[in-house]
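A short reminder: the numbers here are calculations on the coordinates, not readings from a lab. What you are looking at is a predicted structure, and each value in this text was computed from that prediction instead of being measured. Cβ atoms are built from the backbone, for glycine too; each structure is taken alone.
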Structure P
Amino acid sequence: MNNSAANTGRVLWAGLRALLVLTVVCGVLYPLAVTGIAQVAFPGRANGSEVTDASGRGVGSELIGQTYLDGDAPDLRWFQPRPSNGLGSNNVNTQYKLILSGATNRSGDNADLVTWVTEAKAAVVKDNSVHGYTVKPSDVPADAVTSSGSGLDPHISPEYAKLQVHRVAEVNKLDVAAVDRLVADHTDGRILGFIGEPRVNVLQLNIALKELVAAKG
């Protein structure tokens, strides 16, 4: 009995020591080491890829899209992102809220989805057709009328950005060529030249637009 109790005590004490050591190593030292390396090597990414404006104020993350609204309607002074809520009653993610992310998961021939895309395309045509520049339905790219798989995509295609140039220039009383240059300057190419598609970060583009409007006075 005494030997059995002693053996049990030794096993329990060994297990407790292992628990304490692993807790310190895996729960304290390892996270601190990884956090420290990340802060030194990749401080921007480690802190959420925060984007700041000209004044140094944090205005968002380059990884998460955001809306530009005037009440419930799009604020047409700004470049607009792609839809974030699957174009309809998707309750997984509405207007880039971060509680959950996801898409509608509706098939391409779903009647509701077809209706939402049709209505969204008509709205894009209407909003971006200005004096001297008319948008045709065939000009509207897919990302202008559909959300991404996560519903949080901060990028739009260069085609959708260029489609908005004339409207943004007219509403802000800017030269079309100057706004077009903004889009070109903020268009990122394929990663390593062959991965993904060219894209435009809407937040960074709108920060540059704000600076252009301010410089114009």
Structure Q
Amino acid sequence: MTNTFPGTTTRLLGAGLRALLVLTLVCGVLYPLAVTGAAQALLPGRANGSAVTSGGRTVGSELIGQRYDLPAGKGQEAPGPDLRWFQPRPSNGLAANSVNTRYDLLVSGATNRSGDNEELIRWVTEAKAAVVADNSVPGHRIRPQDVPPDAVTSSGSGLDPHISPAYAELQVHRVAQRNHLDAERVAGLVADHTEGRTLGFAGEPRVNVLKLNIALKELVDAG
């Protein structure tokens, strides 16, 4: 009986190698090129990261939140918020061994703390006190019950670029005072940048903080 094992093995290896090359070409080259080409042709902005530009340069993405802080002072553990700008919601998200509080793109996720977790209660309590203190200006006092939930809690990703219209409106008088603007003009910016529900029913009304602050800067620069 003739031993055909070497020949069979060679044929199988050859067939496997040809399949590998074909699948590599189709799945690793042709398919990514087709998807990339379609995305660039149909949705170039989204395909390139939904970048937001201002003054001729990219300043962020409309999909990722960012903070607006003053430089950290001597002896400060963390920088404080720059109260000239609308502030985002807290950015607490779960890192590998700690909590991400700086909109760090290397980590994303919820902290998954329960409602009775002592650390979460402390975060919310401190955040509410800070929101009341920061946004109370002469003639316009913020009450603790006026603070909306998104002002004191982070999103599931910790990277949410939006805040609720209620939180944006709460900041209007502080932003107006800090920038020497009329509060009605600043409130108009919030109204202009309030997005409705997707397709009229999905999600909640929201305000993109980056876009709102760009409009605020243009208003301040215009005098």
- Query: Which one of P, Q has mean count of other Cβ atoms within 10 Å over residues 116-123, as calculated from the coordinates, equal to 16.6?
  - Reply: P
- Message: Of the structures labelled P, Q, one was used to calculate Cα extents along the principal axes in Å, for residues 12-51 alone, giving 49, 14, 7. Name it.
- Response: Q
